[in-house]
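What follows is a set of structures to go through.
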Structure P
Amino acid sequence: MSHFRLQHNYERTSEESIFTKIIKRELPATIIYEDDKALVIKDLYPQAPVHLLAIPKKQIGSISEMSDEDIELMGYMMKVIRDVAKQENLEMGYRVVSNNGIHACQAVYHVHFHILAGKQLSGQVN
């Protein structure tokens with residue numbers, strides 16, 4: 001079972017997220033991109049042929065918890081996603097998803113963006 005799945009109990013803690021532990025190199029991950037503000041890794045349980053996670057290094061629990069000061073960082077994350085998509089040759093298209101809260105099945109309370117690509121994706125949301 002993945003460390004990602006272990007946090008799926010929806011209980012919020014003040015502990016470091018699994019992503020913060022990956023950023024600190026306390027846990028392994030396949031890193032696709034990194035700079036001083038962001039990290040992009042391969043998802044351990046891909047839902048598409050290409051499934052990456054774009055993660056800000058600043059631990060913010062959820063989109064709902066972002067401060068006004070975090071808005072600039074989120075814009076930067078969109079730039080990172082664009083640049084990584086180009087680097088990974090995703091010119092046929094990709095989907096960006098971020099789950100927010102229990103009803104959206106947010107499993108890790110550290111804002112992150114799923115980048116899904118590599119095939120024709122369904123328009124359906126389950």
Structure Q
Amino acid sequence: CDSSQDEFDPTCSDEEIRRKAFRHSSAEALRYQTIGNSFIRDRYVSEYAKRRARGRCQLCGSLAPFTDQYGHPYLESHHVIWLADGGSDSVDNVVALCPNCHRKMHSLNLEEDVQTLLRIVSSMN
């Protein structure tokens with residue numbers, strides 16, 4: 001870890017990360033403005049995927065970690081083939097994942113997980 005750099009380096013030791021965290025701490029976070037494109041997703045497609053999953057993550061198989069304000073199992077809808085990559089907003093491309101698996105898909109997007117989800121969704125419709 002090059003301690004002279006302020007650019008983030010994930011290879012830093014725990015102590016170096018701690019030292020930099022204290023040095024970089026501030027009472028008010030910096031703001032910035034972004035301009036971008038977003039996709040309008042159909043709420044019925046999302047809700048159908050969640051109900052079809054019956055309270056279980058379609059990747060790891062675990063029960064939803066908690067219930068939402070309506071008492072429904074909390075799962076997040078996920079487009080197996082991302083909309084940004086040309087995927088469709090359809091029941092054939094949307095699954096319900098626990099928050100951990102959803103983050104995993106957006107962090108790693110492992111091909112084996114994508115194939116697993118595609119097999120699952122194709123067998124459910």
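Thinking of P, Q, which structure, once helix-only ellipticity at 222 nm (-39500 (n - 2.57) for each DSSP H run of 4 or more, over all residues; to 500) is computed, gives back -6000? Could the numbers behind the result be given before it?
Working: P: -6000; Q: -10500.
Here the read-out was taken from P.
When relative contact order in percent (Cα under 8 Å, 6 or more apart) is computed for each of P, Q, which one produces 21?
Here the read-out was taken from Q.
Using distance in nm of label points 7 Å out along Cα→Cβ at positions 21 and 37, single out the structure from P, Q with the greatest value.
Numbers: P: 2.8; Q: 3.8.
Max of distance in nm of label points 7 Å out along Cα→Cβ at positions 21 and 37: Q.
Here P(r) over Cα pairs in 10 Å bins from 0, in percent has been calculated and equals 12, 46, 36, 6, so which of P, Q was it run on?
Computed on structure P.
Just so you know, all these numbers are worked out from the coordinates, no wet-lab data involved. Note that the coordinates shown come from a computational prediction; the quantities given were computed from them, not determined experimentally. Cβ atoms are built from the backbone, for glycine too; each structure is taken alone.
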